[in-house]
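In what follows, structures are represented as structure tokens.
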Structure I
Amino acid sequence: MNAKLETVLQKIDQCNHQDPNQDIDQGKQVAKEWLYGQRMSERLTQFEPDASELLQIAARGQHIQRWSIPRSDYPEGRVGYKHWRTDLGKFHGEKTAELMLQAGYSEQDAERVKALLQKKGLKQDTEVQTLEDVICLVFLEHYLAPFAEKHSEPKLITIIQKTWSKMSEKGHQAALKISYQPEHLALIQKALA
């Protein structure tokens, strides 16, 4: 890993270590979005070992300081949710780009990472699609179970179907290799039937 890449990943991690929300990882409490960033990087390495430097940065910055734009600041329902997600994408892109410039990356590289984090060109741009696949895989592997505790089966099935529709065939194949709890595997099978 080159020095610039290492610097920007450390900067992202430092930002995410400030997350007041905690999660449990291997029996220890850690900052929730820091853990998410680690999971994104690990999954990207498994899914696309030759990922470009900029895609590696985008994966780690996917949820940078997400807690600073709470969902509760937006109206309930689909329209409010979509507005929140759009604002998050812009914020994550701008924050990550700012850290990249501090680390010595060009304006052009920073703009590319912004485009990746805002999912510009999903289904047409290979790197945007790879990022989306990784996001979906991390959700299915690490966040489907806690999500399932809070939502009804019909809602979960809809969410799984929407998640699946965002993924490439390569993403689908990787998702089918994840080791799920039997009840979550059954949900996925129902959603895909």
Structure II
Amino acid sequence: MARNTLSRSLHDLGLSAWFGGTLANAVALNAAAGEAGTDSATGRVANAGWDRWTPVNALAIGAHLTGSVGQLRANRARVAQQEGVASMSGLKTLLTAAALGATAYSRVLGQRVSAAGAVPSKSGTWPSKRTKALRADVAAAQQQLDTLQWVIPALTGALVALSSYAGEQQRPSEVARGIATGGSAGRL
């Protein structure tokens, strides 16, 4: 029981930091960087902020994944026996893989932009005309980051919602109904 509580805590804390941090950076950091005074300063500020977030985000993702594996281990019998739990777990796994892929790709793009230095930028993720003209590769990375900054919170937000649903499936009445009657108690 204590291991499952620790796993759930790691899962939830890691996921909430992953979701909240990326959303906050998209909403606040990138917009605030646009007010740095010059296009070059905007790029420098955005790079510094995202580079500082990266190790925290990596820890959050690691905690989430560790907690997810622990929860799956602790609930393996329920996953196998309770109606709807296996399909919900499969969907969570697919969403997690998509969020991990988007986060990893975002980091690759972010490193490309950061390695280019104080690249002129209109906001944290939108290139200036000068960048488009002089560094088309970096401008393309910035434009992709502009989309990914919203994709990652959307995917992790969906995981938060699905995790809430999964918690409801663990109510004793839902477990009993899903296992004993084989009814639709735990269906998605």
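Laboratory data are not the source of any read-out in this text; all were calculated from the coordinates shown. Since this is a predicted model, take the numbers as computed values, not measurements.
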Exercise. Identify the structure, out of I, II, from whose coordinates semi-axes √(5λ) of the Cα gyration tensor in Å, for residues 42-145 alone was calculated to give 39, 14, 8.
Key: II
Exercise. State the single structure among I, II that was used to calculate Rg/Rh (Cα atoms, Kirkwood Rh), giving 0.95.
Key: I
Quiz item: Can you say which of I, II returns 18 when relative contact order in percent (Cα under 8 Å, 6 or more apart) is computed?
Solution: I
Self-check item: Origin of the value -26000, where helix-only ellipticity at 222 nm (-39500 (n - 2.57) for each DSSP H run of 4 or more, over all residues; to 500) was derived from one of I, II
Solution: II
